[in-house]
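Chemist: Below you'll find the structures, each written out as structure tokens.
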Structure 1
Amino acid sequence: MSKLAGKIAIITGGSSGIGLATAKKFVEEGAYVFITGRRQAELDKAREEIGRNVTAVQGDVANLDDLDRLFAQIKAEKFVVDIVVASAGFVEHHTIATATPEHFDKTFNINARGLFFTVQKALPLMTQGGSIVLVSSALHVKGLPAHGTYAATKAAVRSFARTWAMELKDRGIRVNNLSPGPIDTPIIDGQFKTRQEADAAREMFKQMTPLGRIGQPEEMAAAILFLASDDSSFSTGIDLIADGGITQV
């Protein structure tokens, strides 16, 4: 039996990487998915790859008007939301010495503020319980240079999961957190000026990881499916770390 038969899901950052892999997995398991992202061309490509049971809505989670438009469309078309996967994210390398206010604000606006208000604005449509999955990062427990602002936003995300699990328990809504390690997605390429530099980073992550490789988006999608489905029916507020052991041993 399909694990998400008849469910309506919203996946932010759904046009690439972990979000796209999750959208594909959810559709395979019977869900109808709404995906959102900032770039229309990538959304169009993602919609074609998913193939069915998907609506792509262009928007930026850091823009509250875009979020209002997104949930207005979901309400008009499907009336309810069963699953929220907040996976939109941004990373940019800066140390404490080089970080600018613009860098700080953009990172927090997407990774923390955008996620916060995505969930807040979804709640009126979550009328039948449901599941919220927040995509954090294993870096929230590490001290990797030049990732201080990013890691801080992901620590905030982990904290949100704890608080919301308690605030929403009486509504039958479970809230859980996924903390991926290094995953082979376009976000790695976006952090570097050349493909050679990005590939060197991949090799570094591989060497750092006890399993001897970096993760794949499909592996994170499987973890998110677990958290979103009844397979994790007795879990809320948890941090599921899927990092190849990089923070665990």
Structure 2
Amino acid sequence: MNVKEFIEFLNRWLGKFHPEEGLLYGDEKQIIKGITVCWMVTKNVIEFSVKKGNNLIISHEDLFFPPDYAFSAKRKGVVSRERTSLLKKHKISVIRIHYLADRYCVLDDFAIALSLGNPVIKRGFYRVYEIKEISLQKFASDVKKYLNLEKVRITGSPKWKVKRIGSLWGGLGLSINAVFIDEILRYNVDTVIAGEVDEYTMRAMKDMDVGIVEVGHEISEETGLKHLARDLREKIKTIPVSYCPNGIPYTAF
């Protein structure tokens, strides 16, 4: 199977690509030897793929930095040139699956990983969950346990009560996605569980007395991406499929 045929398979399985998705780098005629699924294409992911003999990477996030929403000449960035030079050297193609992966499993798998149960509100990409009332500190401790994390960031008093939780998985907690943040507040949540937030969001939530537990962008999406890799492995049995975690990119002191 070549890259073009694989893209056609993906579109039959998951649906038509959205504008940010599809072949970001490489050759449609390239015969696929192995596939790496990851959250973002980095040097470590490329090195992992080379060792595995995989010449196709499926990435949830943009290959390029600055990303397309921030900079129109994205392919000219210093980081972009570094990554694409490695891809060229090792003859690796890259396909991005973003919206389709979110819709397929990433959004709901985050709540499953946290044992939040069935949502009381499920509208489009909006999810709200209700649990037996606990403190924000206890909820954060539970999140760390479920996701096997040493640390999370919280906004708000550790004593605040948590009962009605909105999901801002991935990057929906960033102020660039303020439309999502504003909408989730309309569902009268007292807490949000988030992948990644910035200080705009932190201060907005504090003004609304809404707590935040932030786990990390990749962490909130990793369960779903592993799910995607497993299902892909089952559907395409003749091509090896591996999942490569990006890992937490910082150290907390």
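Chemist: A value of -13000 was derived for helix-only ellipticity at 222 nm (-39500 (n - 2.57) for each DSSP H run of 4 or more, over all residues; to 500); which structure in 1, 2 was it taken from?
Modeler: 1
Chemist: Please compute mean count of other Cβ atoms within 10 Å over residues 80-87 for structures 1, 2 and give me the label with the greatest value.
Modeler: Sorting by mean count of other Cβ atoms within 10 Å over residues 80-87 in descending order puts 1 first.
Chemist: From which structure (1, 2) was mean count of other Cβ atoms within 10 Å over residues 48-55 calculated, if the value obtained is 14.1?
Modeler: 1
Chemist: Of the structures labelled 1, 2, which one yields 54 when percent of Cα pairs over 17 Å apart, for residues 96-231 alone is computed from its coordinates?
Modeler: Checking each candidate, the match is 2.
Chemist: Which structure, out of 1, 2, was log10 I(q)/I(0) by the Debye sum over Cα atoms at q = 0.09, 0.10, 0.17 Å⁻¹ derived from, given a value of -0.35, -0.44, -1.36?
Modeler: Working: 1: -0.35, -0.44, -1.36; 2: -0.42, -0.52, -1.27.
Matching structure: 1.
Chemist: Here is a further query. So volume of the Cα convex hull per residue in Å³, for residues 136-215 alone, computed for just one structure, reads 109; which one of 1, 2 is that?
Modeler: 1
Chemist: With FRET efficiency 1/(1 + (r/R0)^6) of positions 152 and 200 (r between Cβ atoms, R0 = 30 Å, to 0.05) coming out at 0.95, pick the structure among 1, 2 it was computed from.
Modeler: 2
Chemist: Which of the displayed structures (1, 2) returns the greatest value of distance in nm of label points 7 Å out along Cα→Cβ at positions 88 and 144 on calculation?
Modeler: 2
Every number here is computed from the coordinates shown, using simple stated rules; none is lab data. The model shown is predicted, which means the values in this text are computed figures rather than measured ones. Cβ atoms are built from the backbone, for glycine too; each structure is taken alone.
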